[in-house]
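Read through the structures below before going on.
Read-outs: derived from the displayed coordinates by stated rules, not from any lab. Everything quoted here is computed from the prediction, not taken from an experiment. Cβ atoms are built from the backbone, for glycine too; each structure is taken alone.
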Structure P
Amino acid sequence: MTDAKYQDRQNLEIFCWPELMRTFQDLVELVMVRPGNLSRQLRSELFTMASIAGGCQHCQAHGAYTLHLMGVEPDRIRDLWTFEQSMEFSEAEKAALRLARDGALVPNAVEPGHFAELRRHYPDRHIVEMLAVVSLAGWYNRWNNSIATVTDRESVEWAEANLKSLGWDLGKHAGAIHEQRRKHPRSTDPDRIEY
């Protein structure tokens, strides 16, 4: 089943502009993959939180499944949706997740208090890296939600089994039979990050 307004959406995917795709891949590599001050897990958790707040089911499924492929326990992944009440996250992690959540809202809800709390736990360079993740998620969320990118079956199956009880639904990202993708990009390359 596909919605007629998303006909030929694959012709609007980022790879259709090769120079943009290469530049964007470099940015993704820098922000999400290269060693930095934040762990890859925390970066992926921040990305997923920003996608939850931003409302992109595709990026939520990809972010959650990427965390699963990293070896993160399903309970911790599910607790991202209710992190404020969760015992899975430290106070420092909760402060970072608040930045991701509130930074992804429209209008943006980040206030000076966010930074005061973050500075209790992290130096400024760490906070800059967090902001880069939230901003990158915004790009992905807007692009994928605008064209209703079809989510790969691996991510969908994991999300349906683990996130449905939280209200997650694939929605417009289902796609027609001819649009289906079987594999998540990290399935064949564990160092590749793509949301």
Structure Q
Amino acid sequence: MSVDDSKRGHILISTQIELEFQKLKNALKPNRVVGFIKDKFLLEDAKAVVAEAYISESSTKYIVLGAEEFHPVSQNSLLKLLEEPPRNIEFIIITPTKSNLLPTVRSRLPILKGETSKNIASFDLSLAKIDYAQIFAFLKEHASIKRVEAKLLVEALFHRATVVDMLILSSTQLENFDKAYRLLELNSRPQSVFAMLLMSFVREK
């Protein structure tokens, strides 16, 4: 991401939220950069963002919203503000995965890619040839994965299956990917979710 790319409102997809916020503060000097960096971005945080946005500025002020999770109600409360920001206000949203954001939010700002954890971005697992031993090894390797990282890994598995392995997914496999996101939102154990997903590729052989 270049400095020029930073100097406009956008959504930044990154697992390194604090790092990206510090990089933005340095890149956007001497402009004011106000951060709302949370684990979970709730309605009260959205209200604080609205209050900050309507403090008038003579030059551009950047308001950065960074969180591992964004509550849907908090996102809905910001839609009008994102659509028509006050004068000299730019919004930057940092989130590990775009699936955290409502389509109505994603449609209002361009999406850029930032820093991603290496262990999430890369894995060598062919879903076309997977067997039980590989599933066991995969589950063991990701035994302590966080929920947000688990959602990223589900996206990576879908990409691997459809783009790299060029598989035509069955209706059950497609439903399992949809179900995986929902289960992770409901705090299901990531290992159970991965087991469900990967086992469907063994059964379909």
Can you tell which of P, Q yields 1.00 when Cα Rg over 2.2 N^0.38 Å is derived from it? P
If distance in nm of label points 7 Å out along Cα→Cβ at positions 124 and 148 computes to 3.0, which of P, Q did it come from? Q
If distance in nm of label points 7 Å out along Cα→Cβ at positions 60 and 76 is calculated from each of P, Q, which structure is the one that comes out at 3.2? Q
Out of P, Q, which one gives -14000 for helix-only ellipticity at 222 nm (-39500 (n - 2.57) for each DSSP H run of 4 or more, over all residues; to 500) as computed from the coordinates? Q
When relative contact order in percent (Cα under 8 Å, 6 or more apart) is calculated for structures P, Q, the one with the largest value is P
